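Engineer: Listed after this line are the structures, all set down as structure tokens.
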Structure I
Amino acid sequence: MRTACRLETNIRFISGQVTDLGTEIGPAITTLQKLQGAWKNMETDLKGIKDLVEFDTENIPPMLITKPQLQGIVDAWNELKDYASNYIENAYISDEPKSLTIKEYIAELDGALLKIQAMQKAQ
């Protein structure tokens, strides 16, 4: 009986951890999907420009910007590159999971079991 209770407690504990993990990962997945979409759009735009330059040079409008404006564009791209590189480097940094000894884990399980038993008695 005690083994069955421990197993049930383990399953509930693991289920809670999986739920918590999903809650933590969900927003990150959404952000990554948005970033992926933005990069895909940028890829499409840049491919269109490349194709225009390679295959349709007669239809390229003249550049009507000054050197300072052009430098501003280059600087903005470089800032974006730095931001994206920094984000990529730091996006994978996370806290290390809590390390437990077997004794500590069993103590946590026993505590969870006591809580479950108390809740069952209260019902």
Structure II
Amino acid sequence: MKDICLVQNNRPSLLVDIGLTLGKVGVNIEGLSHSSVDELAIVHFLVEDVQVAVDALAEIGIESAVVSDVFVFDKDAENVTGKSGSFGQICNTLVEHNLTIKFGYPAENNRFVFGIDDIEKATELLSSVS
């Protein structure tokens, strides 16, 4: 799984264009974050088939994608689903160990996606967060 980040001019059809285009080529978006600042939209999304996604988006004029490895935290596997404060605890554990969280968003199947500077260390730290 990888994160694709796009910075585009914001328009009402941006998410429609991304979703329909990726759907047509069989790429499932497993997590997504969208924000806008003035006229710019920043979209992060989690996919398995990165190259297929990037190529399909380029065909409709959506380019300059930044692809990143990510840490995907499974809340169910670590028994933190529905526990108050679990998100704060997860972030605190990462930051206390000098890891930088560059971005984060929820994903389907009770997962959190983190862009982080040391995925291996994050995996070790959070394997027993419950």
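Engineer: To which of I, II does the computed value 10.9 (mean count of other Cβ atoms within 10 Å over residues 13-20) belong?
Structural biologist: I
Engineer: For structures I, II, calculate distance in nm of label points 7 Å out along Cα→Cβ at positions 69 and 101 and state which one comes out highest.
Structural biologist: Greatest value across I, II: structure I.
Engineer: Output the label of whichever structure in I, II has the greatest value of Rg/Rh (Cα atoms, Kirkwood Rh). Please list the in-between numbers first.
Structural biologist: Details: I: 1.34; II: 1.00.
Top value of Rg/Rh (Cα atoms, Kirkwood Rh) goes to structure I.
Engineer: Next question, about the same structure. To which of I, II does the computed value -29500 (helix-only ellipticity at 222 nm (-39500 (n - 2.57) for each DSSP H run of 4 or more, over all residues; to 500)) belong? Kindly include the intermediate steps, with their values, before the conclusion.
Structural biologist: On the way: I: -29500; II: -8500.
Corresponding structure: I.
Engineer: If distance in nm of label points 7 Å out along Cα→Cβ at positions 29 and 53 comes out at 3.8 when worked out from the coordinates, which of I, II was used?
Structural biologist: I
Engineer: Distance in nm of label points 7 Å out along Cα→Cβ at positions 5 and 21 was computed and gave 2.8; which structure, I, II, did it come from?
Structural biologist: I
We did not get these values from a lab; they are worked out from the coordinates using the rules stated. Since we're looking at a predicted model, the values are computed, not measured. Cβ atoms are built from the backbone, for glycine too; each structure is taken alone.
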